[in-house]
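Down below are the structures I want you to see.
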Structure P
Amino acid sequence: MAIDFQTNAASTKQAYELVNHWLTAFETTLEQGDARVAAEYFLEDSWWRDLLSFTWDHRSFQGREKIQAGLAETLAKTKPSKFQLEPNKPPSISESETEGQTVEAFYTFETAIGQGRGFLRLRQDEGGSWKAWTLLTTLDSLKGHEEKRGFNRPKGIDGAARHKRKNWLEQREESQSFKDRDPQVLVIGSGQAGLSIAARLGHLGIDTLLIEKNARVGDNWRKRYHSLVLHDPIWKNHLPYMTYPDSWPVFIPKDKLADWFEFYASAMELNVWTSTTFLGADYDETSKTWTARVKREDGKEQSLKANHLILASGMAGLPRVPDFEGMEAFQGVIKHSSAHAGAEAWEGKKAVVVGAATSGHDIALAFYEYGADVTMVQRSSTYVINSDTFTKVLQGGDAEQLEPSLADVDLKGASTPILLLAEQLKSVTEHCAELDIDLLEGLKAAGFQLDFGDDGSGIALKFLRTGGGYYINVGASEKIVEGKIKLKQGLDIKRFTKEGLEFSDGSTLEADIVVICTGYQNMRESARALLGDVVADKLGLVWGLDDEGELRTIWRNSGHPRFWFMGGNLQQCRFYSKFLALRIKAIEEGMIASGGLENGV
């Protein structure tokens, strides 16, 4: 059954008519429960991405056959209805020489238990009928359990007379103490991941406690190497509900960000215990609760019960340090990048940086700036893009700052399934390389080994697949080209000597300090260190893409009931924290299976 509504969509009015017609027809078919007919509203080569609303998971379905199967599996429980254009958001029309016109639109819908938001792209098939090319469906809220903000915000006053009434500060201190109650959710870590999920849960009325081993919120950034500045532009890096001042720089220094995290925790009234060490936890299958053990600042151990445990200690888990022969014999200093404080003390000394991704470049540049004789050891190829090219081409440029709604930017960004994004980014990556041709040719001439991702899709997919292997150039690349940051490339490190490093060809490199920028172990190993093998052996690998192109395990089922991984960059934490919070809220309210593993109502 094809849609017979045809138009050239030459005007916004026609686009309105087109989208309304498609949504109405699609809704009618869904209400009839006919997945086969509903799938006919999609192009043969099309995509449906769902975030929680139908599948209670993160799923991407490619092609009409898989879309039909996904709908058939979920329609009876989901009961989708009321598909309509989102108010005050007119459809947009774009056109390309290869694909013709595309009509895009934000829309809303309902399910049996929630409100949804989505994003639709329509294109014409060979017969001229307009059908879905991509469809995004997301759960936006739970009926009867909407976020406590806007018109639903608390009053903040209590008109009833009461003996020795507590003021706001006294109530906050009592809430922070957890003297007379246990949290529903215990979050380990108060970086961007922990703060984002705690804020989301708080707005849903879920009693949440964050524990942080450092003395201050933000120390996870504050204690990192001296020169660290975010490489993503500021408009990508807001936390949920609260944006940075519009006078802030495009690239945020680490200490400025750390102070903002501390302010954010206070402003959002998050319950945080700092200087608190997580000692372990046990899960009770019968009560479906965790019993966690922590050590407070005063050295006393305390037991806490929680319905859910979230590991938000960072996507970068335990440091990965290769076991090179002879490390114990080296008379200089060896540091992993996570423990490297800075380059200030190494003026006039010989520094070696092992690794050629972001941390390696940043640390090498800082050594150069502080007058060290620095050599970078590149053991595998790296993707390099200039910061200006990255910002203007891949991050929206100045236009991104003018978007009326951060929620809309996030939703539209998520509407392209990751595997489709990989295909689209191949030509974009080629374009970026053309813009950066002088830099890239200079790096090649210096012996630096470049790549453009496994399939030519560039930086975004390198990040999603491996979490690293790239550098957004903010100055180090030029110093490599100029020879001011020396390069050792293409040779394996055979062993450490007393004076430095020996390589597979017998060559040597003297060093006073060696900083190892070789990344981190999988986040699952962080869980293993905290919870032991019994829990960790049930957990999936975190990060990288599954068969459908969705990120594995993070924000989703971990493999263990009521244990969750929360992490990612700032934009991901802002966006995906919402879906993890909604899922936990639905479990707490008995709206979905209580174990936290099962999908469906």
Structure Q
Amino acid sequence: MKVSYQWLQRYFDKKLPKPEELAEALTFHAFEIDGIEKIAGDTVLDVKVLPDRAHDCFSHRGIAKEISAIFEIPLLHDPLAEPTDLTPTTDKLKVWIDDRTLSPRYSAALIEGVKVGPSPQWLQELLQTIGQKPINNIVDATNFVMFDMGQPLHAFDAGKLSEKDGHYMLGVRAAKSGEKIETLDGKSYELTPTDSLIINGHRDHPVGIAGIKGGKAAEINNKTKDIIIESANFAHVPIRKTSTRLKLRTDASVRFEHELSPELTAWGIQEAAKLIIDLAGGTLVGFADEYPLPQGAHRIEVTPALINNKLGIALTSKEVEKLLTRLALSFQKKGDVFAISVPQERLDLKIPEDMVAEVGRLFGYEHVTPVVPDPLTEEDISKRFYYAEKIRHLFEHGGYSEVITTSFARKGGVRLVKSVASDRECLRSSLRENLLESLKQNRYNADLLGLSEVQMYEIGTVFKKEKEAYHLAWLVDGRKDKKEVMQHMLQLLVDNLGLPLSSCADCIVTEGTDDVVELNIGEIIDRLPAPTTHSVAELHPLTAYRPFSPYPFVLRDIAMFTPTGSGSKEEAETVIKEHVGPLLARLRLFDEFKKGEKTSYAFRLVFQSMERTLTDVEVGKIMEEVTKALTEKGYEIR
């Protein structure tokens, strides 16, 4: 969010610290600063307001309040600290909400006799500094209040709305399927029942897309005499969905998407009415307000003991009291208990831990003294972790590679309410499906890894309807005796864990089904004795990391007979390696047989570059050199 330094200064009588100092302090106590820019005699801070604070800090007032707390500089004024009073009311304006889940509150004000014209220089300069184009004194006033206080507003030309029985009527309802509206920028949008509209009540005609953009039908222009100001609250989820679907994101929709307090509408419309009358003249006829379910007061209780325990610090009761006062939080203290009245715009403060975080960030996390945890004791050993490491050690020595796959699957006993993908709508109930899919994806890399067979295993959690389970699954691919090999691994596993196979039979989920063996290893571990040591580090010696190439590899095979009475596999390998150069990623003998006095060797060469994709032409040239060299040594290429 763009924040003007001069705009912030309006909130303080005392001169603010330099912009660079503000940026550093805000970064350490509130928000990161993405940049500082000098614009026309002002300085603009690009403040990265996170979603949890967008309720109150997508505004200059919110940032000013943070600065006040951090630097202990009192605010000259706080518009949200003043009581709201939407009087006088008027019978000339009525508002209604068709569904309060779409709009918790809708407030409006009727002002007659305004004179539309350019805004004063000070207002134009402030808006231009943060990247806003001045329009006229009415529109600029509503924009100013939004960027100042955080409450979006909109102004309608009352003369373009229907008047019946001596009153205007505005309302909020869901759009009808196929209903269309032309917005202020001249674009037309077709709506669905998931969208919300502002309606000219007497004609049931849309005059704005609720919370996003006003309609052309009631646009303010130089002939406008009477206006209706809208200050409403809209449900954040529908606004986000509509804004995304229409690809129409505005400063108003961004604020509503992050949820605002419905109490803010009253403060916003009061400020807007005052400013418009000051800039454009006119008379305030009155307000109309529909607020079916008012936001209740919220209190949070904390103690210094809770704060200190959570943060690892030692604040006294007086220090906590001072920090809460700096945050402008009103509270009642009874003994060591602080009963804090949460400001209505602070929707992020819900539980005691939220208040602990408030105290901590203002106090400064850099003041928290690091504490080295006590060393592990025998009682701290995780039985599951210990035996899982032993199993990994066993499989690694058996030539298996571990895979870690997603917990989401196509089928399963637990269906997700919101799936991450259309083909992953469930939590996996076994490791089998994902392990087979991993085999399918990795089988093609066997040659690159120099493997004639693929052996894979996975240890992970699976999800049943009644509970979670901890499973182990493995497979072998590329061997005719793979089922025997997998069965041998099962026997080796239980022997290594010290259990007879018969005692683990009920834990076998699948044995050889689709070439996968799967065990409920969690139940087996439960039957094992508690470990007496946690020294499992030696099971996994450190190995050097070698980056892999993102480019595809190329395979070539070459077979040859050795010269009569001479030649060897080692010599053939040496000749090949001498003539292929640095592009050879792997060389493997995959076939060998004798025919008379000659021996046949067949090698598979894997070529790959770290910098580019290889072409058949350059690989072909290398193979020609290899063939020529072998032929010169007396080998007969088959």
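Consider the structures P, Q: one of them gives 14.0 for mean count of other Cβ atoms within 10 Å over residues 81-88 as calculated from the coordinates. Say which. Structure P accounts for this read-out. Source structure of the calculated read-out (FRET efficiency 1/(1 + (r/R0)^6) of positions 89 and 457 (r between Cβ atoms, R0 = 41 Å, to 0.05), 0.05) within P, Q: Q.
Given that mean count of other Cβ atoms within 10 Å over residues 249-256, derived from a single structure, equals 19.9, which label among P, Q identifies that structure? Write down the numbers at each step before the final one.
On the way: P: 16.2; Q: 19.9.
Traced to structure Q.
When distance in nm of label points 7 Å out along Cα→Cβ at positions 41 and 425 is calculated, the result is 3.1; to which of the structures P, Q does this value belong?
P
Please state which of the structures P, Q yields 15 when relative contact order in percent (Cα under 8 Å, 6 or more apart) is computed from it.
Computing relative contact order in percent (Cα under 8 Å, 6 or more apart) on every structure in P, Q gives 15 only for P.
Quick check: 36.2, 116 is what I get for Rg and Dmax of the Cα atoms in Å, calculated from one of P, Q. Which structure matches? Only one of P, Q returns 36.2, 116 for Rg and Dmax of the Cα atoms in Å, namely Q.
We did not get these values from a lab; they are worked out from the coordinates using the rules stated. On a predicted model such as this, the values are computed, not experimentally measured, just so you know. Cβ atoms are built from the backbone, for glycine too; each structure is taken alone.
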